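Given below, in the form of structure tokens, are the structures.
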Structure 1
Amino acid sequence: MEHLTFEFDGKQTPPLQDAILVGVVGSGNLEVMLERGTDPARCTFAIATSARGFGPIWEAVVQNFQLRHQLAGIAVSINDMGATPAVVSLRLDQAAASLPQAPRSTP
């Protein structure tokens with residue numbers, strides 16, 4: 001297993017109370033868990049993967065996700081069993097879509 005970590009600044013802090021889990025650890029798949037992070041200004045990614053030597057690809061995929069969603073105050077944990085970058089992006093987007101939205105004020 002290879003363990004990778006990445007951190008990015010963010011702008012959107014969703015009101016997350018409980019952890020969100022999507023996907024399943026299985027051949028060619030992965031699970032993604034979103035939890036409240038320890039740094040309110042950053043999004044952290046902790047990746048455990050069975051595919052060694054793909055750090056630059058992982059960094060590009062999670063950086064692309066973070067550019068789209070701009071999450072802050074969130075810790076992302078990924079347990080991977082050889083998923084392709086497209087599957088990784090899909091699971092990350094599924095997890096982000098499950099985040100609660102901050103209440104909107106009305107004028």
Structure 2
Amino acid sequence: MTVDIAYRYIYMFVIIFLSLALFACLIRAIRGPRIADRIVAVNMMGTMVMVIMTVLSLLLDESYLVDISLIYAMISFLAVVVITKVYIGIYEERKAAKERLEGEE
């Protein structure tokens with residue numbers, strides 16, 4: 001019985017710690033000086049949410065949360081890939097426009 005209570009306290013501590021880290025990543029995603037920092041912060045946020053869901057499944061003894069966590073991981077990965085592709089397209093457009101302007105001068 002005491003081991004179960006100890007595990008509950010550990011799980012709660014991990015969830016609180018990860019929530020604070022998630023908040024720090026949110027701040028980095030908003031303030032990040034470059035777009036690459038923002039993309040990495042969003043990716044970290046997705047990973048932390050996945051870990052929080054997994055720890056929560058251990059805390060509540062609900063195994064279906066692990067399945068939801070895996071689905072969330074796939075969606076988060078695809079979202080980061082799409083955001084990165086969009087950013088690369090915008091970067092290449094700006095680079096081509098800059099080269100055209102330099103070529104006209």
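Any idea which of 1, 2 comes out highest on mean count of other Cβ atoms within 10 Å over residues 52-59?
2
Taking distance in nm of label points 7 Å out along Cα→Cβ at positions 20 and 76 as the quantity of interest, name the structure among 1, 2 where it is greatest.
2
To which of 1, 2 does the computed value 74 (volume of the Cα convex hull per residue in Å³) belong?
The read-out was computed on structure 2.
Out of 1, 2, which one gives 1.00 for FRET efficiency 1/(1 + (r/R0)^6) of positions 68 and 92 (r between Cβ atoms, R0 = 25 Å, to 0.05) as computed from the coordinates?
1
Among the shown structures 1, 2, from which was the value -8500 of helix-only ellipticity at 222 nm (-39500 (n - 2.57) for each DSSP H run of 4 or more, over all residues; to 500) calculated?
The read-out comes from structure 1.
Here FRET efficiency 1/(1 + (r/R0)^6) of positions 12 and 44 (r between Cβ atoms, R0 = 25 Å, to 0.05) has been calculated and equals 0.95, so which of 1, 2 was it run on?
It must be structure 1, since only it matches.
Say we calculate relative contact order in percent (Cα under 8 Å, 6 or more apart) for every structure; which of 1, 2 gives the highest result?
Evaluating relative contact order in percent (Cα under 8 Å, 6 or more apart) on every structure, the highest lands on 1.
Compute distance in nm of label points 7 Å out along Cα→Cβ at positions 4 and 36 for each of 1, 2 and report the one that scores greatest.
That would be structure 2.
Taken together, the values in this text are just the output of simple stated rules run on the coordinates, not laboratory data. Predicted model, so just to flag it, every value in this text is computed and none were measured. Cβ atoms are built from the backbone, for glycine too; each structure is taken alone.
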